Structure 1
Amino acid sequence: MSGEAVLTASNLSIEYEVEPPVQAVRDVSLTLHRGEILGLAGESGCGKTTLAYGLNRLLKAPALLTQGEVVFHDASGTDINVIGLSGEGLRRYRWDKVSMVFQGSMNSLNPVMSVRAQLDDVFTTHRPGMKKAARRDRSAELLELVGVDRTRLGAFPHELSGGMRQRVMIAMALALDPQVMIMDEPTTALDVVVQRGIIREIMRLRERLGFAVIFITHDLPLLIEVSDRIAVMLEGQIVELGDAARVYRDPEHDYTKRLLASFPSLRGERGDFVRQGRAGAEPDAGPENGASS
C-alpha cells in the first residue's frame, strides 16, 4: 500500500428528502490510499451504501448530497472535483476511474442478456472506438482473470452459480482498469466456501493490478482479515477509523466493541453475543434498508 491518496472525501453529508428528512451520511471525511483495501463496517441502515453511492455519484432522488466534496487523485497527477462533474466527464469518471460491484449479483446482471453481451456493452459505451474482435478478446480475458472459463461467455445469469455471477460482476468492474473499486457486500448470500474463493480472488487481483478497494460489509471479522484499514459507521457517521490490527486488538468506540463481541469465538467460554440495542436510535433510510439510492 502506498501512502499516496487516490480518493478523498471531506465533510460529506447526504440527506433523504422524505418527511421527515433523514440524515443518512453526516459530515464524513476519509481518505483512500492507492492500492489499499479500506473496510467500511456497520449494521444495515447505518449509511454504508449511501456513502458509496455518493462517492461514485450514483445518488438518485430522494437522496441529496447537501455538503462536502469528493476529490479523485488521478494517476496522471490531475485532481478531479467529482461533485462538479457532469455529462461526459462524469461518464469517464464512473467505471474508468472508479467502478462498483453492487449488492446482489443476480439483480445487477440483466437476466435476458448473455455474459458476452453485458461485457460487450461496457466497451461499446465507454470505448466506442474499440473493434469487435478486441472487445471479444478482452471479454474472454476478463472472465479468465476472475477464474471463470471463457466458454461461459454465452451463458445467461440464471445458468451461473451465485459465485460465478459475482465473479462476472467483478470482471465487469475491472473491464476499464479502474484505479478504485467499491465493493458493496460482495459476498452476501454466498455460502462460506464460495465466500472464501471470492475473497481470495479479490486479494489476488488487487496484488496483481494495484487498484484500491473500498470493501463494504457488516461482517467486521472479515474486514479485519482482508483490510489494511477499517472505518466503522454508526448512524451515518464514522465513529472509528484505524489500522485493521489495531481496531481488532484495541477498539476505541463502544459500538466497535459491541460489533466485535457480537461474533462468537470458536474457542473459550460461551458469552452473551446478543447485540446491545441503542436506545432511541432509528434505522437509516438508505439503500441498505430498501429506500431509493
Structure 2
Amino acid sequence: MRLATIRTEDGTRAVRLEGDRLVDLGRPDLGALLAEADWELAASADEGRTFAAAGADFAPVVPSPSKVVCVGHNYTNHIQEMGRELPAYPTLFPKFADTLIGANDPLVKPPETDRLDWEVELAVVIGRQVRRASTAEAEAAIAGFTVMNDVSVRDWQFRTIEWTQGKIWDSTTPVGPYLVTPDELPGGVRPRLNVRTLVDGVVMQDDDTATLLFDPVALVEYVSTVITLRPGDLIATGTPAGVGQARDPQVFLQPGSTVSAVVEGIGACTNVVVEASL
C-alpha cells in the first residue's frame, strides 16, 4: 500500500493511493491511522471519497510524530568523506515535529545561515508500539518507509561537537510524499533501494540502501532499547556521500534552487528554496 496525509479544504486527511486517485480513509492523518491496532485493515477499506492524486497537497506523511530519531554516519562513503571512522554503534540525534514540512512545500532558507545543505534519507515509519524489541518484534513494528531530506544548517551544526542545533530548524525537513509498506519494496523491511539527491537537476548523491551499516531492523532494535517507539514515530536511516559540506569547493542551497530527495520505489521530496519573510 501507498499511504499519505494530504491537506484539503476540510483539513488534513489520511489517504491511500489507488491508481490516479487518493481514497479518504476516514482519519485526519496517518498518525491517527497508525495508532489503531488494526490499522492495516482500516487502510485497506474501499469506502470513502476520493481526491485526484495529481496536484495533491501533501502534508508531512506523519504530521505530529511523538519523536523523530535520526542516524548519522550510516553509509561508509559518507563517513569517509566527512573524515570519520566507522562507528561501532548508531550515531543518534533528534528532530521534532516542528521541523517537518510536506514533500513539495517551499523550503524556507533561514536568514541566519549561508550553509544550507541537503541529505537524502530513507525513513522508517513505526506502526506498532515497541520497547527493547527483538529482531522479530522490530520487523513487525515497521509500518513502512518514506523519504526524508534531512536539511542541515552546517555552520550551526559545527559550532559544537553535538549536532542537534544544526538539525532542528523550524520547517526545514521535507518528509513524504508516501508511506510505502514493506511488501511493495525489494528486500521488505530491509529494502534495497537507490537513494539520490538532485539540485537543479544535477545529481549530488547516489547510493543504495543495501550499503547501510545499520539496517532499518537493527535501528528499530537499537533505538527501542533506549526509548519506547510509538506508532507514527520516524527513524531517518542516514545519508550517503555527496553532501555540499564535503565538496571541494563546498556547495550549499540558495534561494531559487530546486532540491529533490529521491528514494526508488517510494517517491521524491521536491522543494524550491525560498527566502524567509521577516
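Every read-out reported here was derived from the displayed coordinates using simple, explicitly stated rules and does not represent laboratory data. Every value quoted in this text rests on a predicted model; they were computed, and no experiment measured them. Cβ atoms are built from the backbone, for glycine too; each structure is taken alone.
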Problem set entry | For 18.6 (Kirkwood radius over Cα pairs in Å, calculated) the corresponding structure among 1, 2 | 2
For this session: Assign the value 1.6, calculated as distance in nm of label points 7 Å out along Cα→Cβ at positions 30 and 182, to the correct structure from 1, 2.
Result: 2
Exercise. Can you say which of 1, 2 returns 2.4 when distance in nm of label points 7 Å out along Cα→Cβ at positions 142 and 158 is computed?
Worked result: 1
Seminar exercise, completed: Candidates 1, 2; mean count of other Cβ atoms within 10 Å over residues 118-125 computed = 17.6; producing structure is 1
Exercise. Looking at structures 1, 2, which one was Rg and Dmax of the Cα atoms in Å, for residues 6-53 alone calculated from, given that it came out as 12.2, 41?
Worked result: 1
Exercise. Given a computed value of -9500 for helix-only ellipticity at 222 nm (-39500 (n - 2.57) for each DSSP H run of 4 or more, over all residues; to 500), which structure among 1, 2 does it belong to?
Worked result: 1
